[in-house]
Structure 1
Amino acid sequence: MFDEQTTKGGAERVLFVLATLARLERSVSISALVAETGLAQSTLYRQLALLKRWGFVVDNNSEFMPGPMCVPLAWGFDRSSYLTQEAHSELEQLSRSSGESIGLLMAFNNQAVCLDMVESRQPLRCSFVKGRILPLCKGASAKALLAFMEKERRAAVFRYLVREKILSVEDIEQLEIELRAIVGRGFSTTDSEVDEGVWGVSAPVYQQGGNAVAVITLMAPNTRTRNRERFFIDMTVTVASRISSRLQSL
């Protein structure tokens, strides 16, 4: 849930509702939206009516989901984003070389958002898709994003996680220790933190300055990573560094 001041204005509220629908990744009832947003039902109906009129939300038997106008928005982002343009060919190459699924993720609004995804061609692969949104606290991608984030921004994320009861103060203290270790290594690895049986490694991508703008994440069934972790780590770190060099040269 956003801060109260974030949703005071009508324009902010309508965007808040749309962002919530995108995050949930499923159709939801009005009562579920009330629980998710904290907004009054009458307020939600007004925002949803506006979004429906413009095609950003559809109503299927009183359950709401993102509408068709969200597609050209996403297409426009892909076409105009230097980050996704410069990274995509490298993601494809890393997927071919490793045989695994590769994602490009960015931190936004206290969440990790998958901007691009190249899936493994193997029959057994990770079910992670472009557009997926994750809490900014678990998994290789989220931890790498936090580790290489500006200190003030990371502190704001921590406050959000505690306020929303996603993590406790003690959890944050333990997470900070883990993040310092990630910075020292230059990458993050986790096993089964987000999806059971999935191992991941994430490395930061830089554009300008010392803070990461995104991370590259290799995801694989942990049955295929045993004794190959270092191989996957080195490949991912190398590709992230190469994308960073391309972005910094623009």
Structure 2
Amino acid sequence: MDIASLIGMLIGVGCLGFVFFEVSHGSLGMFYSQEGVLMVFGGSISVCFMAMPMEKIKAVPGFIRRFVFHKAIPTVEVIRQMSALSEKARRDGILALESEIEKIKDPFLVSGLRMAVDGAPPETIEATLRMEVMAMQDRHKAGKKFFDLIKLYGPGYGLVGTLVGQVSMFGQLADANPGKLGGALAVAVVATMYGAIVANAIAGPMGDKLALRSGEEILNKEMMLQGILSIQAGDNPRMTLDKMAAFIPIAGREKLKKAA
């Protein structure tokens, strides 16, 4: 599980729960509005169905799992793995990597190494792997797009709920019934609150985290690609390491090289 995501969720839920409890003096039911739930949550989901194809919608549970459970290979581990493969190829020949391929779990790295071992031209390896990266970017964009839509339209539907509540309130002014006017006003205010919470406490952070994870994974794939091309070219392992370290900020390169 992604510890940072878990900590963020716990802090957010804790703060909201404490504030709701204090303001309502324990009567949390005052923050529930069936009309607001239908307007904000139902409306936001309807927008996603209208804006995205069905196959992307079906992938939403995977996007949520990716937010909560992060399984990408750390950058240090990528450098360590590629350095070890480079050393073995330099010492025993590139064909010796065939026995190592079975131990690798990353399909991208397995595909690239297999093409290198089979003697595919460097330009073919690079073109094939870059197409894989492009396809991966497209999948990741779909995940972020889903949460961006909710972030964008959730507050909008909250505003619609507010306007509906106000129309109801103004329509009952002639009766001047405080109970009915208060109920209509509560619907208006709660709908806006739901929209703000959905956008700022749920959809926004999840979309931003997925974008950061996507960038990290693309960086790792690019490092693997350069490492594979360097291994196939017969470069010195130190040169292979330097090529991958070029993707890392200068301040952390020495530490990463030592870890490798």
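Just so it is clear, none of the values below were taken in a lab; they were calculated from the coordinates. Remember, predicted model here, so these are calculated numbers, not experimental data. Cβ atoms are built from the backbone, for glycine too; each structure is taken alone.
The table that follows gives values for the structure above.
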quantity: Which of 1, 2 leads on relative contact order in percent (Cα under 8 Å, 6 or more apart), largest value; calculated: 2
quantity: Distance in nm of label points 7 Å out along Cα→Cβ at positions 73 and 225 - structure with the largest value, from 1, 2; calculated: 1
quantity: Computed 13.4 for mean count of other Cβ atoms within 10 Å over residues 25-32 - originating structure among 1, 2; calculated: 1
quantity: Comparison of 1, 2 by distance in nm of label points 7 Å out along Cα→Cβ at positions 33 and 97 - largest value held by; calculated: 2
quantity: Percent of Cα pairs over 35 Å apart from the coordinates reads 39; which among 1, 2; calculated: 2
quantity: Structure (1, 2) behind the derived value -15500 of helix-only ellipticity at 222 nm (-39500 (n - 2.57) for each DSSP H run of 4 or more, over all residues; to 500); calculated: 1
quantity: Structure from which 49 was derived, volume of the Cα convex hull per residue in Å³, for residues 129-192 alone, options 1, 2; calculated: 2
